[in-house]
Structure I
Amino acid sequence: MKIGLDTTFLVEVSVREHPGHLDAMEEMHNHLSVGDTFFLAPQVIAEFVHVITDSRRFEHPLLMPEALEKARTWWHARETRHALITSASIEQFYVWMHEFNLGRKRVLDTMLAATYITHQVSTILSSNARDYKVFGCFTVITPGQPF
């Protein structure tokens, strides 16, 4: 199965002090054990680095070199495929922004959703299922909650 990774999942699985860390680790291992493939978009990598270096979010944030190395590890993992933004992704973004009358606070989530759907990824690992519900085409798996 193709599974898109959201920033929330990457943070949970990568930051030991995060309350969802153990559930995220278990979820990741469950998917890897059945041969699922993770898809990762560049915008997730950028947001991931931004979040895990934020001292307002974590008592022990990573320093930028450590954060970049973690991001690079995810990007180059053998289980990971790259979901790059394409012209089709941009067009889907415009369609959804207009169709669902979305505002500025939904721009980044909509671009990520459009990127994943144009790569035929309709399952996403995320703690924010509500970010994807409006589009009506995604199954969101939240670590620690029943699928």
Structure II
Amino acid sequence: MAIANVLLVDDEVPFVETMTKRLSKRNLGITSAFSGMEALARLSKESTTEVVILDVKMPGMDGIEALREIKKKHPLVEVIMLTGHATIETAIEGMKRGAFDYLMKPCDIDVLIAKVSEAAARKRKQEEKILEAKLKEITLRRP
């Protein structure tokens, strides 16, 4: 079983291909998308995605816009922002909009794997709490 199911979103095809190979070797389930719109379409079809690794600078829908839509439609999915053009402003904006973390490209693969593992664990914990609350609600309704 994969450590986590990840959607990797970046408009740079060679980067996505290389990262897909590297992350798959580390036991991550990887799906890829090359734009914010494609990422949203994949998330609508893939209910198993736990973590999105999202590039900030992309043509069309940028990473901040994509993050906003992901969090609106899939609030429990964790998002790690990744960029080669980091500014403090975009980092702060991403965190305000619910990003799990923000990493600079090129990032150390071990650091990225650790962040993905933490993010997936957080999503699973939130899902557990929701399930527990639903079960409690059901048991309290019984006569």
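No value in this document is a laboratory result; all are computed from the given coordinates. Just so it is clear, the model here is predicted, and its values are computed rather than measured. Cβ atoms are built from the backbone, for glycine too; each structure is taken alone.
One of I, II was used to calculate helix-only ellipticity at 222 nm (-39500 (n - 2.57) for each DSSP H run of 4 or more, over all residues; to 500), giving -17500; which? List each step's numbers first, then the result.
On the way: I: -15000; II: -17500.
So the calculation was done on II.
Ranked on Cα Rg over 2.2 N^0.38 Å, which label among I, II comes first with the largest value?
II
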Answer label among I, II for the case where relative contact order in percent (Cα under 8 Å, 6 or more apart), calculated from the coordinates, equals 21:
II
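Work out mean count of other Cβ atoms within 10 Å over residues 52-59 for each of structures I, II, then name the structure with the largest result.
Of structures I, II, the maximum of mean count of other Cβ atoms within 10 Å over residues 52-59 occurs in II.
Of the structures labelled I, II, one was used to calculate semi-axes √(5λ) of the Cα gyration tensor in Å, for residues 12-75 alone, giving 21, 15, 9. Name it. Spell out each step's value before the answer.
On the way: I: 21, 15, 9; II: 19, 15, 9.
The structure behind it is I.
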Among the shown structures I, II, from which was the value 0.95 of FRET efficiency 1/(1 + (r/R0)^6) of positions 44 and 92 (r between Cβ atoms, R0 = 30 Å, to 0.05) calculated?
I
